[in-house]
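**Q** Input: structures, listed below.
No value in this document is a laboratory result; all are computed from the given coordinates. None of the values given here were measured: they were computed from a predicted structure. Cβ atoms are built from the backbone, for glycine too; each structure is taken alone.
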Structure 1
Amino acid sequence: MRGLFMDAVDDLASVFARVVRSDDPPVVVNEQGDISAEELPGLLAGYDFVLDDHTKMPAEAMRLSPGLKHIIFLGTGARSYMNPEELAALGITVHIIKGYGDTAVAEHTIALMWAAARGLAGMDRGMREGQWLRTEGLELTGKTIGLIGFGGIAAEVARIAGGSGMRVVAWNRTPKQAPGVTFADLDTVLAESDVVSVHLLLNDETRGFLDASRIAKIKPGAILVNTARAAVVDEAAMIAALNSGALRHAALDVFDTEPLPAGHALTKLANVTLSAHSAFRTPEASDKLLRMALDIAREL
């Protein structure tokens, strides 16, 4: 088996060099950031598998790459970049990697929550412009955080939030139990939570899951945090709720269009805190991610 790491940018090439072992399958590292669909057939020729960090792989282009049999997507959000079912029909298996960044993403979620509650981003922007803005923050001790979806990341968020004195409630599509977490129906979680944190994988069932009707059920003045996938939340409905004050604040690490375009509506709202899809980016998580990818390659 011969592999290609097709888009090893943002220091991923150096991470790969750090974790690769002499007995791993051979992998060529390509440090190319933006790869078009037209370039894919030529780039992938001669490879049995690829490691894909962020490159879109449409079925139309992959039909012209008959030798490729496996895509190892570096994360869980492969559906944002490809259609696994369409690729399976072409004989290409898509592998995703779970659990590598649970702690990293959970800590970032908590950081965004606290930044939103205390207005840190707004004060920082103001002070850089010579203004002395003193925001009245929201104390979160004793408040309720509601987790929408309960996998490994949400479990870590629950651990940290519970340890800081918050009440933790959660809704999951299948029944679950966890220490210190009260599971309830979705409407109850939305209505009772001072912070709503999104932790759903993106698929056909969850796309647009928090639509206008569900956002309207969120407790007035709550904070919405999304470190999962942007498409789980109806962006226009969220912006409307932020403008009306129904939502106190949104703290976001994921966006419908990435990188977020200059002048985007979200950049013009004072009650939004933004980070550049970086929740998973820690040295510990990156090492684990690529080591797990190589372990998958070893089993192909």
Structure 2
Amino acid sequence: MSSAPRILNADPQAVGRRLDVFLAEQLELSRTQVRRLLERGEVKVDGRTASASDKGTAVRAGSIIEIAAFTRPKDERAIAAPEAPLCVLASGPGWLAVDKPAGTPVHPLRADETGTLLSAVLARHPEIHGVGEQGLRSGIVHRLDVDTSGAMLFATTEPAWQHIRAAFREHRVLKIYRALVAGRIEAGEASVGLVTARHRPAKVRVVDEAEASSARGVRMGFMSWKPLQHFETATLVEARPTTGFLHQIRATFAHFGHPILGDRTYADEATKVAAPRHMLHAASVGFEEVGAESPDPEDFREISDRLSKMS
């Protein structure tokens, strides 16, 4: 269902406000969603097509802002992909756990995007559309980075989505990851402040205690870890994050001097080229009756075997 074209007149209260903020309020969208409208050329200001670079422009007195017909995010539908492989690890009433391959995005960012895990799930479970966050995030209860492999939960009914989301929000979900990190690391735990440093491509940074208490947008991330096997130049570790912030595991290990092998965002040059992608695998996820385990994928096993032979 598409929203009808709209024409907005800048009243005195709108003058001086950022264009994206004004549009977000008037159209009941997030600023990210407004930015996508601007990127698609669906907004005109005084007859001129606005672009994403105009998002911070101040609204002027008397301006006429035209918004073309667009599909609201909650009404967008991912493209089902029945031909895409899907490995189901476990399932129950209203939920399923699948094995996410490295390199596969969890959900599309645009309605015409294919090759996502949601597309494969939607082809087998069309009832997932409209669950939870709806639209292109239907049924998504948590996320894994594109190049992270492993166990991933989906909810196919609204009650199950609410139940699982509550467990994540209340930190009741046990998440176990396996990672290959540079150097020799011993057991430990850490609580660090994390803040988004860049959106596209995404990157976070660890902040010091002073900044954590004063800066905006800081989230505290807690994680414990233990070594499973020491190699000559690396360590196979098991990580258990209690919280779930963007790139939390990757940024935390890098902060303590042990970046994950193959991490193109947080590792030094030598560690970046040590693996074809970052060696982080979601080995298990679950709480109560919901959950599943995922075996190490082939590339993870190959790198582990190679390091073992070198030791």
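**Q** Using the calculated result 20.5, 61 for Rg and Dmax of the Cα atoms in Å, pick out the matching structure from 1, 2. Don't skip to the answer; put the middle values down first.
**A** Working: 1: 20.5, 61; 2: 22.0, 72.
Of the structures listed, the value fits 1.
**Q** Sticking with this one: Which of 1, 2 yields 3.6 for distance in nm of label points 7 Å out along Cα→Cβ at positions 7 and 127, as computed? Working shown, then result.
**A** Numbers: 1: 3.6; 2: 4.7.
Among 1, 2, the structure yielding 3.6 for distance in nm of label points 7 Å out along Cα→Cβ at positions 7 and 127 is 1.
**Q** Here is a further query. Comparing structures 1, 2 by mean count of other Cβ atoms within 10 Å over residues 47-54, which one has the largest value?
**A** Top value of mean count of other Cβ atoms within 10 Å over residues 47-54, among 1, 2, belongs to structure 1.
**Q** Can you say which of 1, 2 returns 22.0 when mean count of other Cβ atoms within 10 Å over residues 95-102 is computed?
**A** Among 1, 2, the structure yielding 22.0 for mean count of other Cβ atoms within 10 Å over residues 95-102 is 2.
**Q** For which of 1, 2 does Rg and Dmax of the Cα atoms in Å, for residues 111-278 alone, calculated from the coordinates, equal 15.4, 51?
**A** It must be structure 1, since only it matches.
**Q** To which of 1, 2 does the computed value -9000 (helix-only ellipticity at 222 nm (-39500 (n - 2.57) for each DSSP H run of 4 or more, over all residues; to 500)) belong?
**A** Structure 1 accounts for this read-out.
**Q** If you work out relative contact order in percent (Cα under 8 Å, 6 or more apart) for 1, 2, which one comes out largest?
**A** Largest one: structure 1.
**Q** From which structure (1, 2) was volume of the Cα convex hull per residue in Å³, for residues 23-182 alone calculated, if the value obtained is 186?
**A** Matching structure: 1.
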